[in-house]
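The following blocks contain the structures, represented as structure tokens.
Bear in mind that the values in this text are calculations on the coordinates, not laboratory data. All figures in this text were calculated on a predicted structure; none of them were measured in a lab. Cβ atoms are built from the backbone, for glycine too; each structure is taken alone.
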Structure I
Amino acid sequence: MARKKKQRLPEYTLHVFHHFDDRVRKMLQVFLVRTVKEFTNFNYEILLDMAVVERTIQLKILGLRTTALTMPGTGPALGRKDFSDLSGSYQLSIVKLDGEANVFAIDLSPGKITITGSPESPFITVSDLPVPLS
């Protein structure tokens, strides 16, 4: 009898949403990566590299680092990239440091962001729900 694979829990969440930035006076598409795990000692930053080539958005998670202020803090690690010129359908590829990738389809329009597709056992979940930016 074949053994059933254990379903692993996601390590990260990615929130993709529209946000009006008062500083630059533009509507931005925010890509905010958060760890599922909450940290209790320091606030960590997720190092991200992001590239847009033709109709593909590639987001690389490069690891964690402590923030410049090493004050104690709790919460998930966060990483953020903003864009102001994305529109239409894209393939969204999220790659971890070990090379593992999850691929989604994303459609960006001025009024709505739609995310479809998901791997069988993803390391990241993707949502179009906005989260507070601080």
Structure II
Amino acid sequence: MDKNIRLPDSIVNERLIENTKTIYDKQINKALYESLLDIKNINIQNQEYEKYLMEEFEKESIERKNKFAEFNLTMNRLIRFDREIQKAYEIIKPIIDLYCKQIVQYSELDKKAYEKVFDILSKKNINIKYTELLKTIIHCQ
């Protein structure tokens, strides 16, 4: 029965070492700690600002898409029947898409293309509010 009992561990005496840090070491450690806290706080602020910017970007994109949703729907119906409108829409569709994705604020067309597009839209009795909306993002050179 005595063979199953383990012998006790040997006793170890430990002695704490005296703190040998100078006042300068303590000040440096304190400064490093405060700097790390500052960096952490700045990173948190930057992440919150980034999140805010992304939300505003998404909100603006949705707002722009909603502005042109009805126009795009109307034009998609009309291009099936009218080749002139289809040509005009092929010119302005990429501009609208870039505007909705916030890649451009406005676009410029040469005078001939600008007049052709808006002439076609006015001849086909496209709602004036749509042409005015288009004129805010499509300018003549």
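For the read-out distance in nm of label points 7 Å out along Cα→Cβ at positions 25 and 41, a value of 4.6 was computed from one structure; give its label from I, II. The correct label is I. Ranked by FRET efficiency 1/(1 + (r/R0)^6) of positions 57 and 81 (r between Cβ atoms, R0 = 25 Å, to 0.05), structures I, II are led by I, which has the greatest value.
One of I, II was used to compute distance in nm of label points 7 Å out along Cα→Cβ at positions 9 and 121, and the answer was 1.6. Which one was it?
Derived from the structure labelled I.
When relative contact order in percent (Cα under 8 Å, 6 or more apart) is computed across structures I, II, the figure 28 traces back to I. Of structures I, II, which gives 0 when helix-only ellipticity at 222 nm (-39500 (n - 2.57) for each DSSP H run of 4 or more, over all residues; to 500) is computed from the coordinates? Label of the originating structure: I.
Work out which structure the value 3.4 belongs to, where distance in nm of label points 7 Å out along Cα→Cβ at positions 49 and 97 was derived from one of I, II. Source structure for this number: II. When FRET efficiency 1/(1 + (r/R0)^6) of positions 17 and 73 (r between Cβ atoms, R0 = 25 Å, to 0.05) is computed for each of I, II, which one produces 0.00? Derived from II, not from the others.
Can you say which of I, II returns 24, 23, 13 when semi-axes √(5λ) of the Cα gyration tensor in Å is computed? Comparing all candidates, it corresponds to I. Looking across I, II, the calculation of FRET efficiency 1/(1 + (r/R0)^6) of positions 33 and 89 (r between Cβ atoms, R0 = 25 Å, to 0.05) that yields 0.00 traces back to II.
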